[in-house]
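Below are structures written as structure tokens.
Read-outs throughout are calculated quantities, based only on the coordinates presented, and are distinct from any laboratory measurement. As the structure is a computational prediction, the values presented were derived from the model and not from experiment.
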Structure P
Amino acid sequence: MSTHQYDVIVCGKGPAGIQAALYIKRANLNVLVIGKDGGALERVDKIGNYYGYSLIDGKTLLNASYQQAKDLDIDIQSEEITSLVQIETGFEVITNLNTYSTKAIILATGATRNSIKIPGIKELEGRGVSYCSICDAFFYQKKTVGVLGHGAFAAQEARELLDIASKIYVFTNGLQPSSDFDSKVEFITEPLVSINGTDRIKSVTTTNQTIELSGLFIALGSATSVDLATKLGLEIENNKIEVTKRQQTNMPGIFAAGDCTPGIMQVAKAVGEGCIAALEAINYVRTWK
């Protein structure tokens, strides 16, 4: 993986992310937008309450914003963000293809946590079932753990556990691995039937076997803003990132906008918050030392 340096990296290429990038670019700062797709807006059939349009579909609105960004030569990468790391010179954004360095980050990749209905998973959250390997890996030194997922997010979570756990199972829940996993992990492709335990997780049961585990890390689909925020230790409430009126999180240099923050989930709100987050990030970078 190569490393690239930016003033601000926007995580997410939906309305909040692209709006933020437009302001940052016009401020003559080096900005990168990273996102796997346009998020929920891509799947919206009709929008009738957005300024300037009597009726428009989400995909058309997104494509118009991408063209606007392209006209300004904004760097947009269609990559999957798997982790965020704080470093001495700012932050690193790790994707399935590259590692990027930046002074500030705007989180705008949405807030929906990928979930799955397996008996025991909700009951054992916080008692062996975790959503963040960086946060909780320490508790599983020399123990057997599992990662539930099959893509780049799951592969990154497994890598975080390699030097800590004694054994790592990757449960793909009937799907084939779609990313590069370390050769030390063991794949279990059979569908999961249940997560077992009372006070803490004890094992998981697939359609063919029961495997004893001390912990299970959920890494389904792609990492959302909340998943990434959790890795940095940001304040989360009701599956939303807590921010000030200026879209600042509790960590200097990290801002959040759009559906990942509290409030209504509307395009107009996302665009407004993207603007505010960008202006604050611009000010932060210009005074950054």
Structure Q
Amino acid sequence: MPARVDPCLATLVEKPPKGPDWAYEVKWDGYRLAVHIEPGRVRVLTRGGYDWTERFPSIVDDARRLAVQTAILDGEAVVLDERGRSDFGMLQRALGRLPSAHEAGAIVFYAFDLLYLDGRDLRRLPLRERRGLLEPLVAGREGAVRLSEEVQADGDEFFRVACEHGLEGIIAKHVEKPYRSGRGEWWQKITCKRRDSFVIIGYEPSTVPGHLGRLLLAARRGEDLVYVGGCGTGWSNELSRELRKLLEGMATKSAAVALRRKGAVFVEPVLVAEVEYRAWTDDGKLRHAAFKGIREREDEAGVFELR
């Protein structure tokens, strides 16, 4: 039994692949883990190979109950919100990194692959056969170790429904491929992107003279503006210079929000940035935000409003 297996990683694509050889799963927003089950012990390893066994006692305890002698389960540890969606911020709180009402017992491990079983290395088998061995072990369980359901459906439709339900996205997997460590085309991820408008309240200069490092953004809450983080990608070198020059001419000594950031330059809140992003962090900041365009703040109707 291998001491560790480098995980198979999905390649980001814009649209789901089509065809009968592809199956789909929900893309979980958590920590990728491998659960190694051996006689007398269970180990939980991170994607990078770190031993996090002590951080996931409920998963370890439940894995001991599986009807196997030896196994390696590949999957994702998550905490689910009230609507059954994985929430990375809630997971961080459950792990004790932030104050939380969530305990470690709230963490669920969704297994989506089986790499080793009772003395047999399964990595050369096609995914459909590996899943055929995994499902009897974990399907229908309500404990800390559960099955990540596979969906045979139209990829476009499944992706649309996933995004409508506020999920992070979907994973497409080729059912005839073996398990290959590293990133490849046999696993693909398609993420749900959100796009909204935020007021530009300042910027951080780039280390490159004359360029933009990061835009500082705010959303509306009633009559006030609230800082929601920033974005530092999405523009070309030329646009970076143009935005920097534009914003330099709008600099002001007083910030439009209660914010102190070393090196930041605050500007009059008269421009709006169109921003594409993945989700919100637990403390109300944008995750994976990218700049998509700019317009004047002609009216506040289009600016994102916090509830």
Structure R
Amino acid sequence: MKYKVSIVIPNWNGVYLMEKHLAQVIKSAPGAEVIVADDMSTDGSVEYVTSNFPGVKIVKRAIREGFAANVNSGVKAARGDVVILLNTDVEPEPGFLTPILRHFEDPFVFAVGCLEKSHEDGKEVLRGRGIAHWQKGYFIHSRGEVDRADTAWVSGGSGAFRKSMWNILGGMDTLYNPFYWEDIDLSYRARKAGWKTVFEARSVVHHWHEEGKIKREFTPADVKRIVYRNQFIFIWKNVTDLRIIFAHAFWTPIRLMQAIVRGDVLMIQGYLAALMRIPAIFNRRKKQKRLYRLTDSAV
């Protein structure tokens, strides 16, 4: 089956990254629609793309909210059956599309992750496959070895998604803005709906983490606080198994006390920030439960 492919590149003040990588993205995906979703950049990003790549579609946001909202706007404008998300600091190798698209012949596949050759501190780390499990009421996730095809989630920085399923799920949840956990959440909801997330080691991209905008614009404390907040949001929004709910209710006060003892103020702040979003969390929870076909334990 021939698929129409759209590549969506979320951007915020990343002109220096697109100068390095955008040409290779276009070259590596002949015939694909390329969209830059711009989150109110002020560095000339839009002007650069318009002047140098007139065939690239620009989607400009009127309000800057963060990664999930920006990605959603780009995907909404995409005409492809399969939408590939690539961060501005990601560059595909030639031929990366073919192995990805083969997986979508399975009608239950929602998303396919690429093999990321991640350039970190002068070393190349192989990423792209995630593993995860529930432990004491918390979703513990980490990098998995890249020798298997299963993955707990597909990265929003280098992954392919079936747009029809994306639309049913409602895309990435903007509760996680400005960043992190939104792709884990999206993949988890898809898997609870009975769909598949897979990893394809033959589809290779290069990822220059040090160049990314998060490290340039947010302090490590900001990032850690947001990660804590979004972890709580993920659990409260998605978990339906009573055993996991009870475990979370039991262990959370203990973890918070441990955080106080060791002086982890950021965890306390993240927890309180998540509490402030309880009404929105439970509103999302009510809507998405209608799609679930599997339990948390089955996922």
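Miscellaneous remarks
- log10 I(q)/I(0) by the Debye sum over Cα atoms at q = 0.17, 0.31 Å⁻¹, for residues 81-128 alone derived as -0.64, -1.21 - corresponding label from P, Q, R: Q
- helix-only ellipticity at 222 nm (-39500 (n - 2.57) for each DSSP H run of 4 or more, over all residues; to 500) from the coordinates reads -4500; which among P, Q, R: Q
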